[in-house]
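Below: a set of structures, written as structure tokens.
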Structure 1
Amino acid sequence: MKTRIVAITLSVLFLIACNGAWAQTSAASGAPVWHGDGSIGLSLARGNANTFLLSGSATAENIWEQNHLKLGADGQYGLNNWGQTNQTQSTEAIHGFIDYKRLFTERFYGSARIDGYHDDIAEVRYRIIVGPAAGYYFIKSDASKLNGEIGPSFVDQKLGSNTESYVTIRFSERGEHTLNKAKTAKVWEEVDFMPQVDDFNNYLLNSEVGAEAAFNTRFSLRVVADDHFDSRPASGKKENDILLISSLVYKY
């Protein structure tokens, strides 16, 4: 239900907030330091069009020895005919995740991940995806990284009034490249393909491309395009959702 995904996301946000505060003392004590960011984007229109769209995200990650832990949450809320008598909701979505990687060699690793989703407009009441994976860095340098993962995942979801659970095979890849030596600009892309193991016609396909450029050591501008495809959406809903977000980012 919706409360499950809200609880997961709020828990992740709480952990991110705690880690952000702890990062200051960790740096002073020499312990592994948490790094992360928070972003916010706002779009308003008045006149012939009256729209409101608020988006936000937060991440926190820590790398120590052969371990990499990353927490994240993001969400969007929007209104059409904002402030009018015929005001309607255009979007209300929230997502949270916890991702852990353990390096076995310089390039080979194992991982475990949990994702929680809620999308009111697409009638994804809740979707929870949990699973381990094996991964490999095909490229791993200071400027560029390219890795792939494969593993089973368990999906528990409620679309509209229908509840279902099934097992998928998750195929993932992510690439990132820093555009200059100062590391003030970067681009990235990632794709997750999750077909049901006993019915490949039922699948989820999530992809993202993004670019970020820094103003200074703390603030940057980020532009991200997300594409979420569900081959079997809730009844009466479209298969594909595309979102383009520009936001101001604060890093710690």
Structure 2
Amino acid sequence: MRVPDVDPEEFIPLPATGRRVTRERHVRLGDVTSRGRARLDALAGYLQDVAADDVEDAGIVGAWVLRRLVLAVGDPPRYRDVVELTTFCSGSGSRFAERRTTLTVAGRVAVEAVALWVYVDEAGRPARLREWFFDLYGEAAGGRLVRSRLRHPPPAPDATVRSWPLRVSDVDVLDHVNNAASWAAVEDELGRHHAERLPTRAEMEYRRPVDLDEAIELRTSTRADGVACWLTRGDDVCTSALVWFA
């Protein structure tokens, strides 16, 4: 099966030295589509968990807020697969860091992921990375600088619009809709209108938190090569997603 086509400048390879963390996940019934493919929201949850394991093992105080996630999907994990995730820091800025994760199944690369996380203090404010961060992650990152600029377009004028109801189960301990839960809207669109198509690349950008009591709309635009989705509150974009098909 096809290995993801990835840009080595975007998906930095595993460094020879430096901190890395590896975990395994079993793809369960609740993680897959009706066709057995691991859903994007499930993959995002796996990535969130292995990142949290790394941070907890390192004893980091404070929290990380996801700003951007990109997935390059080859032969995606399927029901009952055992997924091995290896994650490391691939770069940093003043208040944010980039995390690379490779997902393999039986030794083959299934998904490559790159995420941008902003470090926030106990008050929830973006905080500058200090020496402790570079002591932990500097060797793996190798001094590589990354930027936090977001690049997705605003909602297309011809986008279809429908209400996107939020559930209590979407909200995490930060009292906002969880990062992975936002992908459920994308999977809903794919399942309703593009179930035969295989996502090969998917990006999500997080512009503002989503609270449970907000009236959220899902705006969708179909392109020749994929789908664009926006979760909006009025004219404000909360999250945006771009998906490309095989």
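Bear in mind that the values in this text are calculations on the coordinates, not laboratory data. Keep in mind that what you see is a predicted model, and the values were worked out from it rather than measured. Cβ atoms are built from the backbone, for glycine too; each structure is taken alone.
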Label whose coordinates, when relative contact order in percent (Cα under 8 Å, 6 or more apart) is calculated, return 13 (choices 1, 2)
1
Here distance in nm of label points 7 Å out along Cα→Cβ at positions 104 and 136 has been calculated and equals 2.5, so which of 1, 2 was it run on?
2
Structure responsible for 17.5, 49, with Rg and Dmax of the Cα atoms in Å calculated and labels 1, 2 on offer
2
Output 0.95 (FRET efficiency 1/(1 + (r/R0)^6) of positions 56 and 80 (r between Cβ atoms, R0 = 30 Å, to 0.05), calculated) maps, among 1, 2, to structure 1
If we compute mean count of other Cβ atoms within 10 Å over residues 40-47 for structures 1, 2, which one ends up with the highest value?
2
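Out of 1, 2, which structure matches 1.60 when Cα Rg over 2.2 N^0.38 Å, for residues 120-183 alone is calculated?
Here the read-out was taken from 1.
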